[in-house]
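Following are the structures in question.
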Structure I
Amino acid sequence: MSDLEMANDEVDVFLDEERVLRLATLDDDGWPAVAPVWFVWHEGAFWVWNLERAKRTPRLRSGTRCAFTVDGGVEYVELRGASGRLEYRFVDEDDVPHEVRVGFSRKYLHTDEPLQPADHHAWIRFEPTTLATWDFRKRYGRPDG
């Protein structure tokens, strides 16, 4: 492990705290298309409540390759993040864990009420197949790193 890499527990804490995942898919011409999405990190996977009308939806339904980045920090010595490739699957409403619904509501809607189903959204579970992490706070001796 390099001196910048995060340990598994550090990755979990980081991904619980951060609010935006940059999701990359391939567009119809084969170019990367990157979109910011909200997510919940649960048991080693990103859970995204995906808007059905988003341009990425048909690409995801057709099996496009995808990758991600989640990063944080403002100053150079604070930068940290995670990136990698993803495998994914759409998840039926009945199969979404209660913890994911509550986690999403707490993180983005500031309520303890579980997120309710909506016809214009679908849940997608993204699992990293590769993972690179970095935390510059470790190298620069930041007290919180």
Structure II
Amino acid sequence: MPELSKDIVGTKLDRYQYAVERGKVQEFCKAIGETNPIYTDVEAAKKEGFKDTPIPPTFQTAFMFWGYPKIWEDMRSLGVDTDRLLHMKEEYNYLKPLYPGTTITAQAEVSDVKIGKMNMVTFRSVYSDESGAPCIEAEMAIVIRPPE
């Protein structure tokens, strides 16, 4: 595995697609204890002004892990020791709702690297719908614990 370096800032990972499935959204809501019916009941969502059941906040975190399982291999190729990885933060900017039946396209880019006692890598992703319109902007930061 290569050594982590600030030289990877600007590196783009592979573009990938993920089809938003109603059943996966329902499973996610059940797993996190989300009970707001706008996420699982089409009529409840329409009463609140949505055209269908929108995805709940943070559901898009699953896009990368379900739609881009190669992420772990790609992180290692960038010098990220995935055995020592800790999730630090996740931030989202919601631009428009995403609904079941939408196929999103996304691509992560390394936006920052900090080298120190504990290294940190930040990835920025934009999730777009079939028309290419951005729907969600995301930033994920990870830290890599030092060897013991």
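Can you tell which of I, II yields 13.0, 40 when Rg and Dmax of the Cα atoms in Å, for residues 22-77 alone is derived from it?
Working: I: 13.0, 40; II: 14.2, 48.
Considering all the candidates, the number was obtained from I.
From which structure (I, II) was Cα extents along the principal axes in Å, for residues 62-101 alone calculated, if the value obtained is 34, 22, 13?
Numbers: I: 43, 27, 10; II: 34, 22, 13.
It was calculated from structure II.
For which of I, II does Cα extents along the principal axes in Å, calculated from the coordinates, equal 52, 32, 22? Let's see the in-between values first.
Working: I: 48, 42, 24; II: 52, 32, 22.
The value was obtained from structure II.
While we're here: Once distance in nm of label points 7 Å out along Cα→Cβ at positions 86 and 118 is calculated for every structure in I, II, which label goes with the largest value? Can you show the working numbers first?
Details: I: 1.8; II: 0.3.
Looking at the calculated values, the largest one is I.
To test your reading of the models, identify which of I, II gives 3.5 for distance in nm of label points 7 Å out along Cα→Cβ at positions 30 and 134 when calculated. Please report the intermediate quantities before stating the final value.
Numbers: I: 2.8; II: 3.5.
Computing distance in nm of label points 7 Å out along Cα→Cβ at positions 30 and 134 on every structure in I, II gives 3.5 only for II.
FYI, it's all coordinate maths here, none of it is from the lab. Quick caveat: nothing in here was measured; it's all calculated off a predicted structure. Cβ atoms are built from the backbone, for glycine too; each structure is taken alone.
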